[in-house]
Structure P
Amino acid sequence: MWHAVLRMCGVDPEFEYESRTNYEDAEIVKIIHALATKLGITSDACFELFGEWVVEYAFENGWDNFLTCMADSLHEFLNNLNSMHFFIDRIAFATEMRGPVFKCESLTDGTLRLHYYSSRQGLYPMVNGLVKAAARSLFNLEIRMYVTERNQERHHHSNTEHVIYAIESMNKNSSLVAKALTPAKMASIELSARQLPFSLKCFCSMFPMHICVNRQMIVEHCGDFLQSQLGLGNRRTIKLTDIVQILQPDDIHVSQVLIVNGGQNLLFVGTFNVTTVRSLLTSNVYLGDMPMHDVTRDLVMLNQSRISQQELNKKLEETVKQMRNLAVELEQKKVKTDHLLYELIPPEIAHQLRATHEVPAKEFATSTVLYVDVPHFYIISVKCTPREVIKLITDLFVFYEKLILRHNCYKVLSLIDMNMIIAGVPKPTTEHTYQIFNLALALIGGAKRIIVPQINLPVVLRAAVHSGPVVAGILGTRKIRYVIMGETVNITKRLLMHATPGKIVVTNSAKLTGGNSQFNSYEFTTKGYVNIGNKQATCTYYLERNTKKSIWELLGREKGVDNTIDGYQELHLASDVTNWADVEATVRKQQRVIAAMQSKGRHLGVATEKMRQMRETFRSHTQSNDSGISSGSGHESSSICSVM
């Protein structure tokens, strides 16, 4: 379903979303809408389910104890969400995202009014699932929650979505608000003010970044660090606005403001706004500048540990991703390797070889061997360019492999234009002769669809079939091959030399082994006895047709508009063989003329060489002993020599 949802969103189904990576809200909304369409529910309901899943995910990934310790009631939990978001977004993970702001009010009727503020538009239905799942998981509460008001507000130079929810408990005995403190608990809390057991100077040293102001916002005292950095030592009356700028609170309080001295003073207990080692370096602040009791020191070290862990996790994720990609590449290479291996040995033998690393030779009492070749291949190689010949052989190989697979046979050997194919090996079957007969008919008939370039004639094959026992086994250790040996193979190969183009020669042994069956019935014509070697002859036949199946069924394709019903008329078309015979006769005649011209040229060259030698002989002598003709000097040639 996930791949279908991604396709609906226009995303590659193989795309993987990464953790700790921000994605656009529009992409999330698009996925939610697509998922809702796939599930047959509304988008708001899908958002609510997504919110419930977020809480479950947090519980399953180590946040359960943290969430449990936040509050003892749903009211306090919702009011503490802002602090949690601030810690997660600004401190712990230092992300650029800004979480929503919540404000929860307790009403007199025991219900809650929840205000939701967010600059991310359209995500408010998710809050229903988040709050319901949190109430159920943390406080064992079942609540009813619905939107009472929704509007847009301008806040901090951006549009903020303000949604108000009403929350009520479905169980009247379950309270959404924390119970008030009992008198016993109140008594255990010491509320009386006591005189501090240390001086103001010591207090300023302990809290170097505190500021204490009175009702008139006059600074009465501040920490040592602020005094030294702001030069406040000699100034007596200092207003708070002289040293700080008061801003409207952004719903989150970084530091703590305490009301002290019976409400006469405000004590601002601040600390350095640093959370990581990087922020220490950029602000030129050291851990030694912070008091030992300042939790910021622990926070910086904790964040450094977390960042290091995140880097390790990131590297681990990248390694896992690389390993996954390598596994995919390995599987693809394995498929290619298997394909190449299956070209050399059958899949059954390959699996056995992988399992046992040894495949002994095996005898097969009966099998059927087919040899098929292109009898006019020499003519094709003479008339066509090498590129055309290679393309033609490639087309033939693809055609062979498709039909061999269709008829459950196995190609043992390929030698350019000749192929050896067998059935009944390595997987024994009683249908091996039928498989070879049907394959031979399909090869002869289907090959005519391939046209030879330059000559513009269809490919005409010839084939020979014989049945008998064979021995099969693996040869070699590095470049292994699956070979078939035996007299059956030799007889079939010799028989191919007696085959006529466009015909299938079948021995009497194959004819008797094949016979007829419920689905196959063959028609033969007698060829006669053929010498098969070792002073032996065998009666042979021409396989004409399968009377129960057409050529189109054997080829596994539909009959064309211009084709005959069974296709055997095209198979035995005499004009194809005649045309090839004419082309062969023409090529042979041309070759004889060329050979004669080359022979004549060789004789002329020999005569010329002899005449040259005679001329050199005459030049080397100053006088002829038999003609009486002499040459005047070594620089002049006689008329006889000149003619020569």
Structure Q
Amino acid sequence: MLIVAVGVLALVLVGCDEKEKEKEKEVRPGEVFQGYLADWQSLNYAKMYDRLTPEAQAKISREDFVSRYQKIYDGIAAKGLAVSDRSETVAEASSTPEIAETTLKYQVRMETQAGPVQFDHQAKLVRVQLGEEGQKKENEWRIAWDPSLIFPQMAEGDKVRVQTSKGERGEIVDRNGKELAVNGKALQLGIVPGKLGDAADGTLAKLAEKLRIDVADIQKKLSAKWVKPDLFVPIAMAPNDDPKPFADLPGVQFQSKPIRLYPYAEAAAHLTGYIGEISAEQLEKRKGQGYAAGDLIGKAGLEQVFEDRLRGHGGVRIAIADADGREKAVLAETEAAPGEAIKLTVDADLQERMYGELKTDSASAAAIQPLSGEILALISSPSYDPNAFVRGLSDAQYAAWNDDPRHPFLNRFTKGYAPGSAFKVATAAIGLDLGKLDPEESKTIEGLTWTKDKSWGSYYVKRVHAVNPVNLSKALIFSDNVYFAQTALQVGKEAFAEEAAKFGIGEALPLPYPFKTSQLANGGIRGDIQLADTGYGQGELTMTSLHVALVFSALVNEGNIAYPLLTEEDAAQPARVWKSQAMKPETADLLKRDLVQAVSTPGGVGHGAYIPGASIGGKTGTAEIKLTKDGPGTENGWFVGFDAAKPDLLLAVMVEDVKGRGGSAYVTPKVKRIFQQFKPE
């Protein structure tokens, strides 16, 4: 009997030892949980699924489990996921059969498109027996998963909903608050296909005729995959926002749509520009800046230049909604923010009046306040209506503008042109400041042409008026090319180039708008002939109308060139000059008086701008555009003017192709009318 008892005891001890070994072999719940969290942080959803209880796996397939996490995280643009064990101690739950489950805490942090999301939650781990039927069962700890482990507020059937809202685009207004580019409403014309009736083809034909588009364009929109019989299908913006012409067409309906408006249309088109749907190229260039396909972006003008300031910032709301779409909880939210409103120094009424004077011409013009440097107007003509681009531009209208030989899409006020005789003011200032020009000296110049010497061969400088002798005042009154060619030669090409730089020649204008940089010559003045031509504004010299206006601002600023200002924000800064002492104060005063005389003198080339009772000073310019000296070509006419007694407006106007139309004399009456109508508010 003793032997039997000892044997039984040995068997019991062996059994207990095997159970202890099995217990040591069993993975503890804390280790399982940490493995699950590590898989989660590394986005290994399939491995996470392998750690779920059989009961949880019976409710959701591996494919659906993986897809659900992926879709939620992709939908909210989750990044920087951090999942950590927040249990107070590493779980050491007993492996005895009596302990079947335990609860462990965790924390989740992530960044989303709506901002950071962070929460603390807990998960239940259950001990389950796994193994084939008839074989020894193994005890394992598994995650008792349910949707609340994704987000604590989630239950079965709930969804994560992402809602976006657009931040309104900032508006552009003039110095007096008048609207240049603003947000408004327009009537969107559309079709509800199910209401077209039996005569659908006839209705579409009539609609196409009224909208001046092809029936095929309408049918293409109606055949889109998303279209259903009862849905409103946008077709075009209602012309003039008037629904009445379409009242007899069944199935045609209207909706109010937010739209960008350009109240000054063609008059300010090249200044404001327009917005349009972002292109694939722009989308790639602005990758990571929050743009998406279908977004609107500045395409031209100030809309493009100030895109980053004008653009509104979208809002995002991430919430949990139940199966019926009712919102249960908000996980993160960023409110939409409007873009910045930009107030310009521009005077919209002056802009419109100047365009009205020039709209039938190919022209570039700039208006400034010459004391402060505030830009009052920038004109490019011919022009186009930017509203057409946001309301829907027909192929016919685009072709008409694009094929127009006058090039209405060309922004002329940003381009450089030979300033012609308008540059003689700079040449005179250079000569006077360097002591190379005596304003009282009467020079003998005979005939209409002049050649320096035999080294010029057959080349010559030509003038229009055979005035003899000529001093500075007469040279300005009659715009004597020979006088200023000789002045440039007396200065010399190195000194001339150095002094011209004081006027900003060769330097970009200090503005955000992309103006063409002026130039004195391509690679420097190469000889006397080119220097002589440059002296009276020809050769390879090019300047924008704005730069020419700024040069003339020195005449009323004691020789300082005003710093150009385009926005009210810039104008609020302490007063600045762009080029200090571009000419001496006494030189500026002398030239100012001479230019007033150039306009007031009957028979002078600038007399067309004369206004009795005003002290209009100015300089004409006629720039020849041709390949050879004696060959055929065209002429551009200039006039740059200001009121010397009341310098609140300075105009620089250039009109192309004035040959046969009076040259610069074609321009002066236009400038005169602008001065007469100008009434600063």
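Laboratory data are not the source of any read-out in this text; all were calculated from the coordinates shown. A quick note: this is a predicted structure, and the numbers were derived from the prediction, not measured. Cβ atoms are built from the backbone, for glycine too; each structure is taken alone.
If you work out mean count of other Cβ atoms within 10 Å over residues 377-384 for P, Q, which one comes out largest?
Between P, Q, the highest calculated value is found for Q.
State the single structure among P, Q that was used to calculate P(r) over Cα pairs in 20 Å bins from 0, in percent, giving 15, 31, 22, 17, 10, 4, 1, 0. List each step's numbers first, then the result.
Numbers: P: 12, 24, 16, 17, 17, 10, 4, 1, 0; Q: 15, 31, 22, 17, 10, 4, 1, 0.
Answer for the origin of the read-out: Q.
Comparing Kirkwood radius over Cα pairs in Å, for residues 105-336 alone across structures P, Q, which is largest?
Going through P, Q one by one, Kirkwood radius over Cα pairs in Å, for residues 105-336 alone is largest in P.
Can you spot which of P, Q the value 10 was calculated from, given it is relative contact order in percent (Cα under 8 Å, 6 or more apart)?
Answer for the origin of the read-out: Q.
Just checking, which of P, Q has the largest value of mean count of other Cβ atoms within 10 Å over residues 169-176?
Q
As an exercise: helix-only ellipticity at 222 nm (-39500 (n - 2.57) for each DSSP H run of 4 or more, over all residues; to 500), calculated from one structure in P, Q, equals -8500. Which structure is it?
Structure of origin is Q.
Can you tell which of P, Q yields 1.53 when Rg/Rh (Cα atoms, Kirkwood Rh), for residues 217-592 alone is derived from it?
Working: P: 1.53; Q: 1.12.
Going through each structure in turn, the value belongs to P.
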